[in-house]
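Some structures to go through are shown next.
Read-outs: derived from the displayed coordinates by stated rules, not from any lab. Every value quoted in this text rests on a predicted model; they were computed, and no experiment measured them. Cβ atoms are built from the backbone, for glycine too; each structure is taken alone.
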Structure P
């Protein structure tokens, strides 16, 4: 796990995000960001911002239910990534989700697709996701 950053850039928003690497038989489920979103039209590992008072696991469970209509049955911490974009800083708390119920689909209209871990380096991801891509490719 990476260390903490005490200071944020002036005026740069800080986002703490719960991220799920949804893993099933050597494949990972990705969703595509809408074109109007920050880092739009890129593939991402699903998840979202923590709300006040939530643990990372609670946020992950809520976000994956809201975005993909799945219920997390088993998840464990995988890694943390801190990344500073010009307009914001993010802390990604990444969890490996290897058991869930429900049939995942894009509840918010986003594209959702299973990819072999070996395919990940051919896709376009937000910069902050690159360390996750590298780690997931090692899981095979």
Structure Q
């Protein structure tokens, strides 16, 4: 069983050209993720920070897996993704050195929390606010 917490912001997933500089607006909050590949620069940050004209999909809510996850652990993300897939909920996953973050669309959040709880996970919604963008 895992413990997850709902982060407060509505997030957006942005796509910029691969050679783009990392924009200052993307790093103005405590939670952001930046990935550069040969094909693109992807940024996940609060949707309210994304300027007009930037290619983005907004309306994502984020569930953080609690605790440091040892690299030898197997199936952590699967234990989250599988019940969500069975409930027909798509995800966008982000992993860091310490843990995993799973994004779901805001309109699917109540069903996602219910599916995760049915799968035996604890989901903490305390302190999270549902802000509109």
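Compute FRET efficiency 1/(1 + (r/R0)^6) of positions 23 and 63 (r between Cβ atoms, R0 = 25 Å, to 0.05) for each of P, Q and report the one that scores greatest. Write out the running numbers ahead of the final one.
On the way: P: 0.90; Q: 0.45.
Once FRET efficiency 1/(1 + (r/R0)^6) of positions 23 and 63 (r between Cβ atoms, R0 = 25 Å, to 0.05) is worked out for each structure, P has the highest.
Each of structures P, Q was scored by Cα Rg over 2.2 N^0.38 Å; the highest score is held by Q. When relative contact order in percent (Cα under 8 Å, 6 or more apart) is calculated, the result is 31; to which of the structures P, Q does this value belong? Attributed to the structure labelled P.
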